[in-house]
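FYI, it's all coordinate maths here, none of it is from the lab. Keep in mind that what you see is a predicted model, and the values were worked out from it rather than measured. Cβ atoms are built from the backbone, for glycine too; each structure is taken alone.
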Structure 1
């Protein structure tokens, strides 16, 4: 499968044997294969980022978001998939390109506060919100994640976060909450946040998907926000997750967990590493046995479970 990001053409299936930044036995490979986890977690991460006025202004003033929010969101999704599944060299090229663009992102918020995209505090928060959003969405709507696996997820995610310039990366959900509490006095409501949710719930991003599912996804994203973030963003009861929303999302998520999309980055990257295309859709025991019995299928040191 080929994806394009800012001019870079990403081939998840080649070159054969090329390691990814995350190992195939990582929690990231398990989480990122599920579109419900990515959708719900990604929307929640954007809401948490936009709560910070410097990040919101930087995105709004220096990207295509306000004229092409769906395209911008899709490109961000491709970058996340590359960091997880793509050949490591390609991932580093994409990340370096993003960092070069961020050098130019600087300005002032409507309140007159200066910002720059490469501010370590902002980079830390962006990396943290993505990590929290994806793992929490998977845990709530796909399958429970143990505390040990959550810790491993946060730890392993530091590899990609540091390449983006983040310095202080939470090692657990509790550390994420502590970071959030430090920043919370800065959070504020803004029409951009509700405009973003309106776009998500409108279904414009994927016209072939039933509109009710888009509405459910938006509410689900709000439901996993820490209470203080939702309160600061003034996201009222109209965004409450309904029982039917939860049921619909879990059904779709469960189906996605059982049916591999052979053209997806998850399947193509498995094949690139010499693994079966449905590797991630097999039981955890079967995955461990496969990695342990055929270590030659992976570059040296990659199969940490072997």
Structure 2
């Protein structure tokens, strides 16, 4: 297949191009910045640029976006131009070009304020049925872009993938970075809000193949959580006890490393719909990561290690560096 990948110089974009090419597809990468995975440089807000690069394309994997770390450095207009207008250009020109499959990379950040329960309440159980309440321009524009995708469901097979955290950069909260080693934070997050980029790339290729059959759908991509709804009350106030009960070897391994479990978890992302409808089987869950740590191995996938860290800005901006 001839597949257009937007944002091909970025973290996920490069991963997608690598996997597509490894599987024998022709990957056409577009991005504002040049790279080994980018075929043409330009903006998705430029309709002519989009139209030109959609020639003879069978499928689109739309990963280009302004991210949450750009909120402090880019204007709201720039977010609208890239995340909304750029997506509209791609959707309209994909219809015009006769594209057979369109996959939009969204984010669990669209849920926004719906992710934070009130003090004393159980952790939130986050499925696709939860109504997003965006908290910033990033969430607003990604939610609007999802709605644009839904608008095209009669003209173009479109699937929306709401990805959990897969970036390698440090946490954006100063208190978390100060209190926990970075690897400790990421290991903890596999319980409820993180996913490896190799699993994300696999989900995109499954969605690309399934889109003509499914027509339209939204899917959460996060590592399979070990928790169930009955765990939510305890998780909110005593996560270490819940985790130790489910993983008796976790406390010892964490103690050996000088690590700690978070005292409480505020939400749990549920990937059941993606596993059921897409046939997605993420490899990197907390059990797998814990086993790799115990064996003294790198808990990241080979693809995550190959892509490395990209950063979001040309100069250091908090934890987000080039």
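Source structure of the calculated read-out (distance in nm of label points 7 Å out along Cα→Cβ at positions 19 and 283, 3.0) within 1, 2: 1. One of 1, 2 was used to calculate P(r) over Cα pairs in 10 Å bins from 0, in percent, for residues 43-186 alone, giving 11, 41, 38, 10, 0; which? It was calculated from structure 1.
Can you say which of 1, 2 returns 2.0 when distance in nm of label points 7 Å out along Cα→Cβ at positions 83 and 275 is computed? Each step should come with its number before you reach the end.
Numbers: 1: 2.0; 2: 2.9.
Matching structure: 1.
By the measure mean count of other Cβ atoms within 10 Å over residues 27-34, tell me the structure among 1, 2 with the highest figure.
1
A value of -18500 was derived for helix-only ellipticity at 222 nm (-39500 (n - 2.57) for each DSSP H run of 4 or more, over all residues; to 500); which structure in 1, 2 was it taken from? Checking each candidate, the match is 1. The value 18 for relative contact order in percent (Cα under 8 Å, 6 or more apart) was derived from one model only; which of 1, 2 is it? Here the read-out was taken from 2.
Quick check on the output: 33, 20, 19 is semi-axes √(5λ) of the Cα gyration tensor in Å, derived from one of 1, 2. Which one produced it? Mind showing how you got there, number by number?
Values: 1: 30, 22, 18; 2: 33, 20, 19.
Comparing all candidates, it corresponds to 2.
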